[in-house]
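Got some structures for you, see below.
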Structure 1
Amino acid sequence: MQKQNARARAAGGFKVMDDIAKNKHADGYYRKAIEAETEKMLSALFASLEDVYTTVRMENAAPQGKKPTVRNVEKLIAWYKGEYLGRFLRNAEKIVQKFIRLVKRGAKSSLARVMREMYGDSFTLNFDSKEVEETIRLIIRRNVGLIQNTTLQTLNNVENIVYDGMTTGQRWETIAKDLKTQTHIAKDRIKRIARDQTAKANAAFNEQAQAAAGVKFFMWSTAHDERVSTGKGGHKQLDGKIYKWGDSEHYPVIDAYGHRGLPAERPNCRCIARSILVAPDYEAKRLDDGSYEIIKGRI
């Protein structure tokens with residue numbers, strides 16, 4: 001089927017748009033800004049914990065009347081999970097909003113170029129529609145949720161490390177090393193979120209642009225490197241296949257769980273949907289696997 005499509009394309013049966021430019025600036029801004037907020041939070045928390053940390057054994061042996069340190073730690077962590085987290089997420093939402101503006105600006109410029117190459121200089125790209133605004137709102141909501149989940153997971157890990165250290169009599173110096181590891185883990189998660197969400201935001205804007213142009217078909221395009229997944233739910237075997245927008249029942253399987261979907265929907269997927277412009281004397285025929293073959297139309 002892919003060879004047949006290649007022959008049809010060579011014969012002028014259809015045209016495929018160029019790749020969308022990757023927005024490294026937006027990705028980098030997102031990652032660095034959220035990392036800075038996370039490091040600020042964890043540094044303040046670790047410093048406060050050091051001031052109140054002591055082991056349970058030491059506390060039990062302390063002079064009568066001393067304020068229980070365990071409760072101090074509990075209150076401190078609860079404050080970070082509550083009031084501080086609320087402040088953290090408000091700052092994160094501002095970062096995400098700026099990130100989306102950067103992605104939108106880059107996508108608009110790149111998509112306008114590739115769509116004009118497909119449909120001519122008269123093509124105009126409207127990124128101020130209600131559909132785009134709703135897409136942006138959902139992207140922001142999704143990102144803030146991901147950041148919240150990651151931050152809470154980090155705080156829960158910190159809490160477990162501290163309580164384990166207190167109950168087993170570990171010195172603060174030992175605890176501090178384990179806590180530092182959590183900073184690195186949090187940064188790694190943020191890096192993956194930034195990369196994944198940049199791809200997903202670009203994919204969402206790409207779909208909006210193709211819908212605005214009346215595009216019906218797209219070609220699945222991978223990153224064409226050794227990191228592209230293979231096997232059940234892999235994407236390497238999807239490269240070059242053509243699918244129809246909105247024909248979700250026949251979208252390909254995109255993961256090992258059997259879920260069907262579009263490029264960039266699976267976490268950390270770097271694939272894109274490239275617009276297909278079918279020539280007037282050609283048509284798309286659906287195949288058994290749900291993909292389409294471009295063939296010469298009936299005369």
Structure 2
Amino acid sequence: MTKILDLLDTFITPERTKAGCSFGDIDMQISFNEAEIVFFGIPLELTTSFGKGTSRGPEAIRSASGRQIETYVYDEKKDIKEIAKIFDLGDIKLPENTGGKKIESVFSFLNENVPPLIEELSITRKKPFILGGEHTISYFCFKGLSATEPLLIHFDAHRDLKPEYEGMKLCHTTPFYRLIEEGFIQGKNIIQIGIRQTDKEENNIAEKNGIVTFDPWEIKNNIDDITEYLHKVTNNRNIYISFDIDVYDLPYVPCTGTPEPFGLDPFEILKILKSINDSANLVGMDLVEVALKNDDYREGALGTQTLLRIIPRKYV
């Protein structure tokens with residue numbers, strides 16, 4: 001616990017973030033020691049290559065969850081504040097004065113601080129829920145839990161398996177390739193859901209490494225194939241969920257940087273999430289690429305509602 005307390009100085013408390021509130025703005029006081037689920041934000045936006053706005057992802061989710069959305073989940077008939085002890089650390093303080101090497105400096109800071117924090121949270125039986133931020137953060141987050149050998153369930157429109165992009169070996173398009181290359185996970189332990197934009201090299205990398213892929217055409221034609229498969233392979237498994245908001249179809253995600261047509265809808269996502277075996281153990285998750293532009297909180301609301309339907313699951 002001492003190690004965790006030492007790392008807490010690297011955070012801006014939720015009330016001092018731009019959202020001005022914690023996730024859900026829950027009116028029940030839960031201490032950090034009592035918490036079972038620990039939220040924190042990494043408002044990273046350094047390598048985005050098209051649309052901008054990921055740095056406001058944690059703000060969008062906290063604002064929507066705290067100011068507009070009830071903690072009572074209608075279709076579950078459950079109130080998350082009664083079934084889960086949630087604590088929000090706030091947003092990690094990213095370095096500002098970087099001497100002209102901003103990306104290298106920020107990534108070095110994240111590498112030094114995020115994996116050990118997440119590892120300590122796991123050791124003390126607290127489940128980390130990380131709000132992004134660009135998808136690069138998954139590299140740092142998953143590293144902290146790799147010792148638990150989880151099955152990585154990756155929801156996304158894109159594979160994010162590029163060996164390099166625009167001269168960068170680590171960026172929002174490369175996190176899962178880096179994790180495989182550095183030995184933090186084997187491809188056979190990755191399931192990618194919703195993929196519909198990629199290049200030939202990434203497809204070859206996925207096939208070579210045994211990554212299982214379910215694209216939207218497969219899912220819409222026979223969603224039972226993926227739900228039956230997920231139920232089976234997650235039996236008694238540690239799992240990590242990396243959820244890119246652009247797995248949803250383009251009309252649902254007006255602000256994210258790289259939206260794609262032919263995506264999934266909220267009902268399909270919910271059915272997939274519910275198919276994960278009750279005996280599985282979620283060791284952590286991240287929700288990334290949510291953006292906020294022109295007071296458009298649709299993605300913040302959709303991200304919140306996705307989280308509210310993950311939290312009641314028995315595997316959490």
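Here, each number is a calculation from the coordinates, and none is a lab measurement. The structure presented is a predicted model; accordingly, all values stated were derived computationally and were not measured. Cβ atoms are built from the backbone, for glycine too; each structure is taken alone.
For this structure, a couple of remarks:
- Mean count of other Cβ atoms within 10 Å over residues 19-26 derived as 17.1 - corresponding label from 1, 2: 1
- When Cα Rg over 2.2 N^0.38 Å, for residues 187-226 alone is calculated for each of structures 1, 2, structure 1 gives the greatest result.
- Cα extents along the principal axes in Å from the coordinates reads 98, 39, 28; which among 1, 2: 1
- Highest-scoring label, criterion being distance in nm of label points 7 Å out along Cα→Cβ at positions 91 and 211, among 1, 2: 1
- Highest-scoring label, criterion being distance in nm of label points 7 Å out along Cα→Cβ at positions 131 and 179, among 1, 2: 1
- Given -9500 for helix-only ellipticity at 222 nm (-39500 (n - 2.57) for each DSSP H run of 4 or more, over all residues; to 500), calculated: source structure among 1, 2: 2
- For relative contact order in percent (Cα under 8 Å, 6 or more apart) computed as 26, the structure of 1, 2 it came from: 1
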